Structure 1
Amino acid sequence: MIGLFCFALAVLASPFKSKVRLEAENAVLRHQLIVLRRRPRGRVRLTNHDRLFFIRLYRWFPSILQVLTIILPETLLRWHRAGFRCYWRWKSRRRGGRPPVKTELRALIRRMSIENPLWGAPRIHGELLKLGFDVAQSSVAKYMVKRRVPPDQGWRTFLRNHAPDVAAMDLFVVPTIGFDLLYAFVIIRIDRRALVWINVTAHPTAEWVARQITEAFPWNEAPRYMIRDRDCIYGAVVTRRLRAMGIRDKPIAPVSPWQNGFVERLVGSIRRECVDHIIVLDEAHLRQVLKSYARYYNEARTHLALDKDAPVSRTVQRTGVVRSLGILGGLHHHYARA
């Protein structure tokens, strides 16, 4: 009944429609019949020509939505929007001009900007030119990291810049087999954690400590600052010797060993990895053991603070047979390729 009513309304309204509009609706109906006759079985299969036909007529006569039966109006609108996007993508295609910047180059620009917060676009652009990249300075500025505040160095960078000029020294006690006490004196450079001097004595004095400092540093390699604790053995003789060598004496605050943490960590490593596993016979024996450990510490032992490298940097060996060399009678081993 409702269908008959709609048909009657369509018949009554047809005299008021334009001839072109009626022809468009008839064309849509005929094309739908062609599509249905073309289908052997199953769902309707539309080609790109069919979609283009419906979209074009829809642009000219939107009223054809009323006579579409094999597709939904939403489907036709989706096709129209997709065609619109494709058209303008084709319209806006690149027709020459500046070549695009490669992804790898954009990542390198961003990396340089992050690693060097004080560099601007001209500085990064100059580095890229020296690396063989042909890129405009405006492109470099476009892909740099944008910062809301002026660039500044962090504490890690600040301390790393001062580390090469700082050394630290300390004494620690080692008992012998006869329960005598021996004193080991160590000096460490902060930048590479290098153990630059180690020696042993049974009777430490200020004169002996001053002589060790002189032997540890040639006159052209002395650090600018020396960190130490407030042990009474560092008397006036030691401070005068430091001043004569151009080293500024920096004693830590009372009862604050954490302020000399680098050398305290070194002493802890020597205890845990060496003297706690050996019964010391005498002064000569301890000196020999500590000298052997010092070579292992500087040349073979990897450090977390140095990105798993040794104080004396080790080269990466990729070829050869892996060999092991025993250190301290096999307490530790050094592995290398031969």
Structure 2
Amino acid sequence: MKDKIKLLVGGGIIGLIALILVAHGNPANMGFCIACFLRDMAGGLGLHRAEAVQYIRPEIVGLVLGALLMAVGRKEFKARGGSSPVLRFVMGFIVMVGALMFLGCPLRMALRLAGGDLNALVGLVGFVAGIGVGVFFLHKGFSLKRSYTLGKLEGLATPVMLVGMLVLLLCSAGFLFFSESGPGSMHAPIWMALVAGLVVGGICQLTRLCMVGGIRDVVLLKDWTLLMGFVGLIAVALIGNVILGKFNLGFEGQPVAHMDGLWNFLGLAVVGFGSVLLGGCPLRQLILTGEGSSDSAVAVLGMFVGAACCHNFGLASSAAGPTANGKVAVILGLVVLAVIAVFNSGLVKKERA
């Protein structure tokens, strides 16, 4: 019961912080979105040229640093890695393809639900279905093999690189790109976004909050503890949106969203499936990166590159709906995830036997 209360309170604080960020400039229903923010950062560095989504997001830097500081304070920082790095990169890439088909990560899905966006409810069904497929392969012995203890510098490399990006943002480096319109131009003040990220990163490290892990535990163990964090988040964000007059129940007219139910479902099915195989949702991968996991850092790098490719190759959806290229990419992503799952579980061994 104590853990459930801790997660409820932690999730509620995150929901409140998301509302504050939106009130001070972030796009509606996007106080936090790992997929959208990594996409913006890729654009800010010029890795894609979609002018509407280019900005170095301090929230991402704060999330990793907050997790790092909390992990060090609790003596839980441990540099480790070496568990199927190429496969983790590929799966991170595919998870981003699914997220940008839906137009949001699981965290934004929760915030969209709290804003009344019923398209996110369709996405949630797909998300749960994808997690269910992933759990099936866990039952069949899926594993990406063990990680190994590494030098501390390996665990600190990604946080240091993110700090470097923050410094470039503070210096307004001439080679960075900044959106003048669209979601990338909408952001809270740098200091506020950074502090928000630090607080949320610390909370997530302390509580182990992960929506994929929460649903996985319900399916595998009938344990609702981890899911309480998102119950708290949605409840606070929902109440806040109602009070502020920003609750809009329905499918139409939702900010940075489309109404194609099939592809909202399949996009988050990819995210759910891939995240189970990776061992956590995109938010959880950032937190684990802050704890010293280079395995998670590789997955985040895959998401980062995936975000750039989604816009360079026309895979990302828009408010007008999904693209033909994006539909093909989602289906291919599901196939690749299935192949990875089969060959890293006990299924192939049993067939050979």
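Here, each number is a calculation from the coordinates, and none is a lab measurement. Just so it is clear, the structure is predicted and the values come from calculations on it, not from any experiment. Cβ atoms are built from the backbone, for glycine too; each structure is taken alone.
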Relative contact order in percent (Cα under 8 Å, 6 or more apart) - structure with the largest value, from 1, 2: 2
Distance in nm of label points 7 Å out along Cα→Cβ at positions 230 and 254 - highest-scoring structure of 1, 2: 2
Structures 1, 2, by Kirkwood radius over Cα pairs in Å, for residues 118-165 alone: label with the highest value: 2
Distance in nm of label points 7 Å out along Cα→Cβ at positions 62 and 206 - highest-scoring structure of 1, 2: 1
Read-out distance in nm of label points 7 Å out along Cα→Cβ at positions 38 and 190, computed value 2.4, structure in 1, 2: 2
With distance in nm of label points 7 Å out along Cα→Cβ at positions 70 and 214 derived as 1.4, matching label from 1, 2: 2
Computed 18.2, 52 for Rg and Dmax of the Cα atoms in Å, for residues 158-261 alone - originating structure among 1, 2: 2
Structure from which -14000 was derived, helix-only ellipticity at 222 nm (-39500 (n - 2.57) for each DSSP H run of 4 or more, over all residues; to 500), options 1, 2: 1
Which entry (1, 2) yields the derived value 2.07 for Cα Rg over 2.2 N^0.38 Å: 1
